[in-house]
Structure 1
Amino acid sequence: MLELRPKKIHLGTYPYTYARTTVMKSLLFKKDDYHKMLKMDFNEIAKFLQDSNYKNEINEMSREYSGADLLELALNKSLSLSFKKLTRISSPEVVLLIREYTKRKDIDDIKTIIRGKLTGADEKLIANSITAAGTLSLDYLNSLLKTDSVEEILKNNKITSFELLKEGLKDLNEKNTLVTVENALDRYYYDHLIKFSGNLPKQGALFRNFLMKEIEILNILTLLRLKKTKFDKEAIKKFIIPYGLKSSKIMSLVDVDDLEELSRALEQTEYKDVVQKGFQEFKEKGSLITLETELYKYLLKQSILLLHQHPLSVDVILGYMFAKDVEVRNLKIIVKGKQLGLSEEFIEGQLVF
């Protein structure tokens, strides 16, 4: 497990790395590209992607796979290769930052494997969903997939100590809920990354601000998800990550039972427009899809600031990584939506651009 360095990390200016990252960013799909794909059928989208920057991955994977499996695996591989390319063209100091940031993909992959195991999903389906875009290799993640129990996965996760996951495993065994395990993984990641960001020079201020926004958004969604499932209030408070400017504000909202009052309170924050769009659906249908998508869009706008405000800083790299991750997510939604025959309007509503 990679340990934090106690001393400050000195980040210089790396024109070559930033120029290469800017070129990689220019290859990401634009809003018009998504609108074109939304009007295509599944085969047309596959051809469109094969003629795009995903050509090499699709051609390579087509030797063994086809259809939606082929596209999903190619998208995962592209994400992984993009992040690995960044490490090749970056200085050791920047590589350390990239590795810390991409541990979120390790945690996503571990969650995917555990969820798949618990729901009895087909092993091939679970494997197709693994991105291997973090610090853990695909071979290692596949070895976790072949383990016999969730406990064994948690004990061998290579990201954090099993001690931090014991309570979650207890809740899983006694209450059949994964929420405590997943929250423990999230808390470890953000706690670890915030401490790491403290070693960054002043140049990393935008990144730290972005990180706090991300935690605030995660806390809002955690609050609403757990309220939806009627979690005990004191239990909910344990799930709020104690970082970000509004963690104390969100903690106070745990005691609010009336949804109208909760909505009004959230509308007093900078997320007013986001909340107004998604909260009505939450109140009427108990669905957080629109709210989650709108909050994710808000976060994407923050990443764009990273790309443009400091064009010769590490913020460009971090902004690109988030934007690439969003693109792969969008494309998976389009591919799956078209495969299932969902309407253009419904699919578009789930996209972030």
Structure 2
Amino acid sequence: MKKNIILFTVITAILVLIVVRLISNHDQIEARKTEKTDLDYVTVSVSPVTSMKLDNSLRLVGSMDAWAEVNVPAEAGGRLTLVDAEPGQVKQQGSVIATTDDQLKQLAVRQAQLSVDKLQKDLVRSKNLFDGGTLTEQQLEQARNSYDEAVIRLEQARKQLSDATVRAPLSGTVTKKYVEQGEYINTGSPVVTMVDISRLRIKMNVSESDVYMLKRGDKAIITTDVYPGVSFEGTISFISSKGDEAHNYPVEIVISNNTIHPLKSGTFAKVEIRFPATVPALYIPREALQGSINDAKVYVAENGKALLKNIVVTDATDQYLRVISGLVEGEQVIVTGQVNLSDGKSIKIIK
């Protein structure tokens, strides 16, 4: 029993000491809060409200796509007797890529040609007989129809023979090859894939706030990391009339390729679209802004004090905001030191 009393007494004493220490610490903290820590002034730097004309430009990033990419199919089935295409090979439009066995098709053309030749002679003979009165008009018409049908069959046979040869539909580079000589191929099966990179499309997504500044035909300056210091000229060829859920609009720029600095499909591109210089207006550095653009304030240096002003501004460039109202040319807006400022605080301007 005596031990319990002693233990209780010790615990009570410890708790009392803790409470006393907490109260003491609280009083010290409150005392420090009331101490005067503000300096008599705040050191700041300023920049004048300036009237100027800015060269406005829009900078975007996109990727290059080939002007055209096509799978070249076989127009006729059969055994491939020739495949003249390899990945990386440049083919001119109309050049032969492959041929299928066309022996029967050649015979069909010869047979159709013989039929046309015979029926053409029959038609001439029938005309002469009709002119001589020994052939009826119905018989002459029948001879003419027979000749016309033979001409159609000849054209069909020639088309089938032509389909046995696969030709390049455009001038470009072979990127994929699907068949080898000697294989049997079905009609419509792909033979090669070709791309035309004589021109390239740069595809981008442009925000709603920027897309309304663009129009088809606007020029663009293109640069890449592949050729540092080299620029290319492009032209806006397409602006979508519909944006996505994030209010971004697809835009395409066309750029001509060249042999000195050849470009490839898939290359990232930096795009700059320059606009005419703006009319003169008042501008301040972005660093001066307090709050947001929608609720803009700035500190103005006046008679050795910082005065907080409500202003109206809008975006201009990465460095400047355009002043709509609230400031006049020549006023000194504070651009550094604002964190320690309050309205009416004394300041010292450093250069």
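Coordinate-derived values only; no laboratory data. All figures in this text were calculated on a predicted structure; none of them were measured in a lab. Cβ atoms are built from the backbone, for glycine too; each structure is taken alone.
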For 6, 17, 25, 24, 17, 9, 3, 0 (P(r) over Cα pairs in 5 Å bins from 0, in percent, for residues 154-193 alone, calculated) the corresponding structure among 1, 2: 2
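Could you figure out which one of 1, 2 the value 17.8 for mean projected area of the Cα convex hull in nm² was computed from? Kindly include the intermediate steps, with their values, before the conclusion.
Working: 1: 17.8; 2: 45.2.
Among 1, 2, the structure yielding 17.8 for mean projected area of the Cα convex hull in nm² is 1.
Can you tell which of 1, 2 yields 2.9 when distance in nm of label points 7 Å out along Cα→Cβ at positions 138 and 162 is derived from it?
Here the read-out was taken from 1.
As an exercise: relative contact order in percent (Cα under 8 Å, 6 or more apart), calculated from one structure in 1, 2, equals 21. Which structure is it? Mind showing how you got there, number by number?
Values: 1: 21; 2: 26.
That value comes from structure 1.
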message: Of the structures labelled 1, 2, one was used to calculate helix-only ellipticity at 222 nm (-39500 (n - 2.57) for each DSSP H run of 4 or more, over all residues; to 500), giving -22500. Name it.
response: 1
